[in-house]
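Peer 1: Below, each structure is written out as structure tokens.
Where a number appears in this text, it was derived from the coordinates with a stated rule and is not lab data. None of these values were measured; they are calculated from a predicted model. Cβ atoms are built from the backbone, for glycine too; each structure is taken alone.
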Structure I
Amino acid sequence: MAGPGSDLDATHEWTKDQWRAALLQRRRRVPASVRFAEAMQLTALLTSGNVLRRGQTLCAYVPIGSEPGSVQMLDDVADHGVRILLPIVMGPGPLDWAWYYGRDSLRPGPYGLQQPIGELLGQAALRIADAVLVPALGVDRGGVRLGRGAGFYDRSLSIAAPDTPLIAVVRDQEIVDRLPAESHDVRMTAALTPGRGLVALR
């Protein structure tokens, strides 16, 4: 698959902005009922023991708009005995982190994000994660991730321990053959999709 639509020329070279526009347009067409079902599927995968185990720490995020997942998914994973760190945007630098204590502990943040109100743990808190879920519009089979363009995750993920799984959360069809890459892009080790589960990359 060379692009996000069946009507595209398979040899067409897309820019990141073109990919973002096309993938966002496709996401906006996903019905609420499908998003709900996908969140349930992702929850089942995250609590199955194949991604992480009870007592481990997951760096996650609160999905916004049509992103796969839900706040309920975070609650269910936490109820399964997994500790959850959520990102906090603090200026242009790497993300800060705080523990997730349920949806009542969230407040609005920049870019339409929902962020925890707990104690800031610092950028290096990412190093205690046993796995990191990373929001993505798409990811390719070599691990190149397409985000929304703000660059927060690319500035942050290099802080993670070298062997920490970096997992892009996307829909099944958002794993593509090749995306445009830049030298600062941090590559994902896997993708998590509702239908295909955990897919190894690289």
Structure II
Amino acid sequence: MAKYSIGLDFGTLSGRALLLNLETGEELASAVCDYPHGVMDREMPWGEKLPPDWALQHPEDYLEVLYRTIPAVLKESGVPPEDIVGVGTDFTACTALPVRKDGVPLCFLPEFAQNPHAYVKLWKHHAAQDKADRITALARLRGEAWLQDYGGRVSSEWMFPKLWQLAEEAPELYSTMYRYVEAADWIVWQLTGNETCSACSAGYKA
């Protein structure tokens, strides 16, 4: 019997699923789910205006991609679920969110649901550029050799500037969260029940 795999691509505006026959490479079915909340870069769903250079997402949208696209490609292809032997996922890094120890995003909690810092900071969230510049300046002052391996400066698109902004502007979230986690790692956590860490994201964006 043939075996199959599903690839899940979490983009900036939508998520996509592709079902492949692993023996032949044939693409059997695909499905797209637009994120219900899109990119929140001007205001939050409750009307709060966002400062310049913010770019947030809602982790509910990533789960919605799973709920919609996986059943859709299974239905279109007619492949039995038990013949799916692999699932591959990808995100653009660094796209990160604060979570509890059980993996629940802080924005799911009533006490933080209207705090923008509780949501996913998308890769193109540039509001922490001042933090990135301060890290770059310190690295140069210390003569850190690794800096040249990464283009000579730290980017606001990386993890630590985003995390520093959260710690400085929302200390109540920082003291509550268990982990500031890449969305790429969070979705694997949701699919498998195991917290893991992408070597690619950790080795560059963190």
Structure III
Amino acid sequence: MCSHYEAPENDRLLAGFGVAPETQMPLDLWPLKEGPFIRMRSEEDCDDQTSDLEVLTGQFGLLPFWAKDRKFGRHSYNCRSETGSIKPTFKSAWKKSQKCIIPVAAFYEPDWRSGKSIATRITRTDGGVLAIAGLWERWKGPTGQIVHSYTMLTINADSHPFMNVFHKPSDEKRSIVILPNGLIKDWLNSSVEQTMSFMQPYPPERLVVDNRV
């Protein structure tokens, strides 16, 4: 499960998606930190001069409407796709098809093959930005403030030749859902009934361990 990742710099977001936050966000992200996520722009906000995508900043760790405070996000930064439609934390965003992508320059997983946890930096083989399938939510805090938040969707990776070496040997192997570039808008525009069809493993040859930790 991914709890640590690097967001791309704004110039990479602009080059890849045509949108970026107004100011540079922190790049090293953990649960409860704020980072960028991308969703479809509403039809009323679209015109010939604007992208049909928009970037928002939100908390890494999804906040359902009933969360008492933002610390809830410590437990909701990943969503198991197999149970997302029924788990109280995620089912509202799932059923409303509130889909997003989380742009990622690199993510970290623990390698236990040596007998101890070694943080391992993973990137795309070609150095491109990873588009992680996610869900977003809009939460109203106790003082009335509006907070956007997001979570990364995950799938089983027991048989994935690359991702199955991470985490403790006794643990189920999991992987975040990485979308091919050509499916980004299809994902964002998909219906709730189509959601699971996108929960596919990423080709292992397109991922590489980068030892810059």
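Peer 1: Ranked on distance in nm of label points 7 Å out along Cα→Cβ at positions 29 and 149, which label among I, II, III comes first with the largest value?
Peer 2: Working: I: 2.1; II: 4.4; III: 1.5.
Comparing I, II, III by distance in nm of label points 7 Å out along Cα→Cβ at positions 29 and 149, the maximum is at II.
Peer 1: Work out which structure the value -6000 belongs to, where helix-only ellipticity at 222 nm (-39500 (n - 2.57) for each DSSP H run of 4 or more, over all residues; to 500) was derived from one of I, II, III.
Peer 2: Details: I: -6000; II: -9500; III: -2000.
Of the options listed, only I reproduces it.
Peer 1: When you work out mean count of other Cβ atoms within 10 Å over residues 117-124 for each of the structures I, II, III, which one comes out largest? Numbers along the way, then the final one.
Peer 2: Details: I: 12.9; II: 23.6; III: 16.1.
The maximum falls on structure II.
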